[in-house]
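Nothing in this text is a laboratory measurement; each read-out follows from the coordinates by a stated rule. Predicted model, so just to flag it, every value in this text is computed and none were measured. Cβ atoms are built from the backbone, for glycine too; each structure is taken alone.
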Structure P
Amino acid sequence: MKAMILAAGRGERMRPLTDNLPKPLLKVGSKTLIEYHIDALQKAGIRELVINHAWLGYKIEQYLGNGSQLGVNIQYSREQQALETAGGIIQALELLGHEPFIVVNGDIFTDYNYSRLSYLKTDRLAHLVLVNNPEHNSEGDFYLNSEAAGESDIYTDNASDGTMQAYTFSGIGLYHPDFFADIKPGRQALAPLLREAMNRHQVSGELYQGTWLDIGTPQRLAELNQQYI
């Protein structure tokens with residue numbers, strides 16, 4: 001199985017830290033954010049990686065090289081301008097192959113075990129990892145019909161009796177290439193495509209209650225460093 005790490009964002013909310021450094025190269029302790037993902041994927045037996053980049057992407061390539069020093073093989077999908085999540089994945093499909101692949105946002109910090117996804121057998125086109133809602137996203141993103149760690153249906157709206165809980169999309173997912181079939185290349189957000197697929201019952205999900213943080217501001221990064229150093 002292959003995995004893609006999304007690393008093309010400008011990181012506007014992280015400025016001035018990202019004025020001269022791409023966000024995935026910001027550090028938590030002695031390691032960069034992207035190295036935590038690479039290490040976790042490698043430990044889960046996933047060694048074929050694709051990383052997309054745009055803003056200062058050459059610095060990511062200079063830092064990581066071909067990944068051999070980290071026990072992985074890295075291919076890069078270079079974007080002249082950031083294509084957003086779905087657009088970036090679509091451009092990288094030729095590198096990702098014809099089998100389901102993992103996608104993870106490069107600006108999160110988590111201890112999620114990616115081997116869970118590498119062994120997941122599902123007939124859905126996408127499987128998302130959801131987490132409890134952080135303060136900055138208190139309303140959540142999608143509704144899950146079960147709090148179990150296993151595969152459950154995901155919905156865009158609550159049940160008529162209001163019994164389902166809304167959770168936040170972690171930025172970790174498993175996708176079949178067919179999820180992106182017939183979508184034209186170019187700038188494209190992922191959320192509208194997910195909602196359309198959910199309405200067709202083509203998306204499953206699970207709730208993860210371990211460590212997960214969205215490193216979206218300098219304050220969150222500083223708080224994380226205080227916690228883990």
Structure Q
Amino acid sequence: MNIYDVDFLQHNAPSSLDSGFFNRDALEVAEDLLGKVIHFSQKGLWLRARIIETEAYYLDDKSSHSSLGYTENRCALFADPGTIYMYYAHGGDSLNFSCQGNGNAVLIKSGYPSCKKGDSTDAIDMMQANNPTRTGQPRPLSRLCAGQTLLCKSLGIKVRDWNNQQLTPGQFELQDDSYAPESIIQTTRLGIHPQRDAHLPYRFIDAKFARNCTKNPLRVRNWHNGQEYTIFRP
């Protein structure tokens with residue numbers, strides 16, 4: 001592993017986000033989550049990933065889980081803002097947070113491995129051990145958290161442990177280290193059926209990390225700024 005490939009926190013004393021951060025419109029939360037850092041404790045180590053890609057969902061959005069109605073498994077979507085909602089996608093775990101208004105939430109789509117300056121590489125090594133390639137080799141840092149299930153697998157965040165739970169100091173935290181994206185890409189979400197509101201531009205990407213997200217809109221053939229996606233400064 002090349003330690004220079006790791007994203008470093010801007011300072012070693014970041015502030016933690018509370019439920020008030022999520023008590024806003026889902027689109028606003030999805031944009032503002034870019035750059036925040038997931039801190040997850042596993043076996044005495046803090047595993048960290050900076051959020052680089054998010055997707056917003058609403059109750060009246062045909063592609064949202066909440067549009068299918070209230071169930072025990074989906075109750076977190078109808079709970080207080082900041083409640084963790086997790087589900088299985090393609091056999092892997094996916095992480096979401098409820099927002100203002102019943103059924104509204106943000107999916108954490110991708111992250112990038114992060115650590116504090118001066119830390120050992122033990123936490124990054126554990127993330128790679130959690131999420132090896134299909135041949136058992138260490139997954140490159142650039143793709144270690146490049147997708148909602150890869151992110152959760154690398155950090156060790158499980159549906160069975162965290163669905164309908166709250167962020168917990170010392171175990172699972174979201175922190176702000178004062179990093180902010182210089183530019184943001186807004187585009188359509190991924191894996192949405194054409195008849196289920198696939199046209200909605202509810203996906204946000206930190207442009208600095210576009211090559212490390214699930215699917216880089218800047219590399220899609222015949223896609224253009226101002227049409228299939230928009231780049232803006234927050």
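For volume of the Cα convex hull per residue in Å³, for residues 50-137 alone, which of the structures P, Q scores highest? Present the calculation step by step, with values, prior to reporting the outcome.
On the way: P: 147; Q: 127.
Evaluating volume of the Cα convex hull per residue in Å³, for residues 50-137 alone on every structure, the highest lands on P.
If distance in nm of label points 7 Å out along Cα→Cβ at positions 74 and 218 computes to 3.6, which of P, Q did it come from?
Here the read-out was taken from Q.
Of structures P, Q, which gives -3000 when helix-only ellipticity at 222 nm (-39500 (n - 2.57) for each DSSP H run of 4 or more, over all residues; to 500) is computed from the coordinates?
Q
Where is FRET efficiency 1/(1 + (r/R0)^6) of positions 90 and 178 (r between Cβ atoms, R0 = 35 Å, to 0.05) largest, in which of P, Q?
P
From which structure (P, Q) was distance in nm of label points 7 Å out along Cα→Cβ at positions 34 and 154 calculated, if the value obtained is 1.8?
Computed on structure Q.
The value 164 for volume of the Cα convex hull per residue in Å³, for residues 122-209 alone was derived from one model only; which of P, Q is it?
Working through the options, I get structure Q.
With mean count of other Cβ atoms within 10 Å over residues 18-25 derived from the coordinates and found to be 15.4, which of P, Q does the value describe?
Of the options listed, only Q reproduces it.
Can you spot which of P, Q the value 2.6 was calculated from, given it is distance in nm of label points 7 Å out along Cα→Cβ at positions 82 and 186?
Checking each candidate, the match is Q.
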